Structure I
Amino acid sequence: MTTNLYLLIPQSNLHVGAGSSNYGVIDNLVQRDAIDQYPNINASSLKGAIREFFEEAKGWSVTIDKKKIPNDKSKKVFGDIDQGKGNCVFSEGHLLGLPVRSNKKPYFIATSPYVLKKFLSLSDEFGYELDTDLKKDLLALASLSPETEKPILIAPSTISGLKIEDFINFTNHNLRLSKLHTILGEDIVLFSDEDFAYQCGDYALPVLARNHLDNGISQNLWYEQVVPKMTRFYFFVDDYTEEVLFDKALEDNTQLVQIGGNATVGYGRCKIKNLNKVIA
């Protein structure tokens, strides 16, 4: 069995629906972790979307009498009604970093000590050996303790007059990171766990109005929560195939994988890469 870790970055807004509303204010909410309530992608949603991509875009199915039939690779990786479960086990997609708006740059990637420690803990639990330099970066950043309403800014230089979301007071830290920047970008803001939880909450995540028009007349107006593009998710795959089929299928893939709903309006177009190839 081989365990691989994958980085998933939406290139457009992402809506993987939870099938629930927020007391009528937000009609369609996104999926969240049952414990910490951070946005996530349930394993079943993730596996289903990737399976559809492989079968539609990568030729892992054939069409017979207008019916799509998975090929042997798809059955081996994802399973089949007749064959039973597949040979790859998918974790849920966990949150690693969230883009937050700034007056000086389009966005910074925000994270928190809890999120980084969770990443380290899950890597250990899944038996995944992180790159040594990346692990040092994660431990160093997770050891910092940002104050509430005073995030720690990890940037190449001091930025005067900076405002990130509603924050104007920052602690600048010249932390040298050798590998983490390849995942989170050059400019990272470390929020306290309390502040980061707010940024991930229903009052801070973007909510977009959707409308159905009939001859120019509104017939159905609703509000939909989204996870913004450039958010960082990660997930694990335990691959029990001798050929490590799932990873090989993704190795040379340059196409975006559609995850979640509203594909026809451009939602959910995601890059998925093996973490080791991202930081190499």
Structure II
Amino acid sequence: MNEPGLGSLMDQSTFVRRVGRADTPDWVRDHWETFEAGLTGERNGSPFPCFFGAESVRNGDPLYTVCDSMTDPAALRDLGETLLEYLAVWPDHGDRASLVTFFRPPEREWDEREYHEALWNVLQFLHVHDPEPWPASIPTDPDHPEWEFSFGGEPMFPTCRAPFYEDRRSRYCPVGLEITFQPRALFENLNVTADHPTGQQAREIIQSRLGEYDDLPAHPLLGDWGVEGDREWHQYMLPTGDEHPLARPPIRVSRDHPKAEPIRRPAIQ
């Protein structure tokens, strides 16, 4: 961790120093500045709705990486290696150590559907090249209340911010795609899952803040993992309308199939 390359895994203090270097691309600097301001600042006199996320950034808890493309296989393979390293080290780093990933923006302006497709292209690539089988406890059918994206043997919650969320500012990133990966174990360690009183209270607080921060009520597709009728994949990249533009996520999941060349696990020191 903390190698100088932008695609490496960096803690927050290292990433901030890297952002300050003269050779760092402007889009990386813009990603960080808008991310930090969005999570730690206020809008309409209201703080960022997810107080866990806001507090983690203030405390310097997250880990960070940069991906040079949303589609290039070499860039996505590098992201997979970084994600595997993250999964190996985050428990030692901190209870709230999510992985924030900033992607190079496209050369032209993209519409909402293109960003949805880009997200699922990233996740499909990671799955196809995953060196580990799909977890036995997680269904392979996305139309199941207990389905969630998994990689490296770990179920996780990847949540996105993107430029098309002008009216839902808690999800708005003016630069390009941003994915924050959070292992399910992170939520379980913090007791903020749907079946725990702390998690139920946290959800109520977050949803009450959303109306003030976003000028919009909480999205109707927000739900909880494992709850009948809710689908977690809806929440990875919420639509702007009440209904999701995709009938089902464009990802094909198999539990243990012959892989394309698997992403190699980095040596952890």
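Annotations
- Origin of the value 7, 30, 40, 21, 2, 0, where P(r) over Cα pairs in 10 Å bins from 0, in percent was derived from one of I, II: II
- Which of I, II leads on distance in nm of label points 7 Å out along Cα→Cβ at positions 139 and 235, largest value: I
- Test item: helix-only ellipticity at 222 nm (-39500 (n - 2.57) for each DSSP H run of 4 or more, over all residues; to 500) calculated as -7000, pick one of I, II: I
- Per mean count of other Cβ atoms within 10 Å over residues 75-82, the highest-valued of structures I, II: II
- Per relative contact order in percent (Cα under 8 Å, 6 or more apart), the highest-valued of structures I, II: I
Values in this text are rule-based calculations from the coordinates and carry no lab data. Computed from a predicted model, the values in this text were never measured in an experiment. Cβ atoms are built from the backbone, for glycine too; each structure is taken alone.
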